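Structures are listed in the sections that come next.
Nothing in this text is a laboratory measurement; each read-out follows from the coordinates by a stated rule. For clarity, every value in this text was computed on a predicted model and none was experimentally measured. Cβ atoms are built from the backbone, for glycine too; each structure is taken alone.
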Structure I
């Protein structure tokens, strides 16, 4: 596939996954848990496919910032269901999610420059 397709897939799924993650934190109703988990999981898979497609298309190898982004991605996916199990910890989970997102974005821009 072409580079713009992978870019749109990666960024759009990241934005949508983040939106659904914060929606799950805002309304941790157990009735929505299955739908939310399916959406976040599907978008996380699309984000992963788009990211590795970008790596393959750009021929950058497997630099250190990809590992950092992967850890941030795993963290976001892991905490996506915690809002339903521990609704009293949603403020903490929100802070962790924001930190993981900022680390992933910052790592791309500064990691590629190094």
Structure II
């Protein structure tokens, strides 16, 4: 199992919309997340000192081919439709890696 932390900006005027979408996330999207070996998935919201809002996600990956599972998720038509509603709310970080939407964070500490 590998833990992942991710971060992305969120448009302040879209926060309520984003929250409402996730209050009733589509079952088929949630099932795809599980099929791709993602568990214990959470998204957090915080306004930082720069005055901007950010989403922070945490999840645990239990598969053995993360890139393949992410490609499977990205090719799913229902997930693509879900993302078409989420992406207009989000602002990728200016320093994200090529091909990233959410920026992966480095884990510097973990305690069970």
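Can you tell which of I, II yields 43, 28, 15 when Cα extents along the principal axes in Å is derived from it?
Values: I: 43, 28, 15; II: 39, 34, 29.
Traced to structure I.
Match the computed value 2.8 of distance in nm of label points 7 Å out along Cα→Cβ at positions 58 and 82 to one of the structures I, II, and report its label. Numbers along the way, then the final one.
On the way: I: 2.8; II: 2.1.
Structure of origin is I.
If mean count of other Cβ atoms within 10 Å over residues 18-25 is calculated from each of I, II, which structure is the one that comes out at 18.9? Write down the numbers at each step before the final one.
On the way: I: 18.9; II: 11.6.
The correct label is I.
Match the computed value 41 of relative contact order in percent (Cα under 8 Å, 6 or more apart) to one of the structures I, II, and report its label.
On the way: I: 32; II: 41.
Here the read-out was taken from II.
Assign the value -10000, calculated as helix-only ellipticity at 222 nm (-39500 (n - 2.57) for each DSSP H run of 4 or more, over all residues; to 500), to the correct structure from I, II.
Numbers: I: -28000; II: -10000.
Working through the options, I get structure II.
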Quiz item: Given structures I, II, which gives the highest value for distance in nm of label points 7 Å out along Cα→Cβ at positions 10 and 26?
Solution: I
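The value 4.2 for distance in nm of label points 7 Å out along Cα→Cβ at positions 2 and 90 was derived from one model only; which of I, II is it?
Working: I: 4.2; II: 1.8.
Derived from I, not from the others.
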Quiz prompt | Structure from which 2.8 was derived, distance in nm of label points 7 Å out along Cα→Cβ at positions 34 and 50, options I, II | solution = I
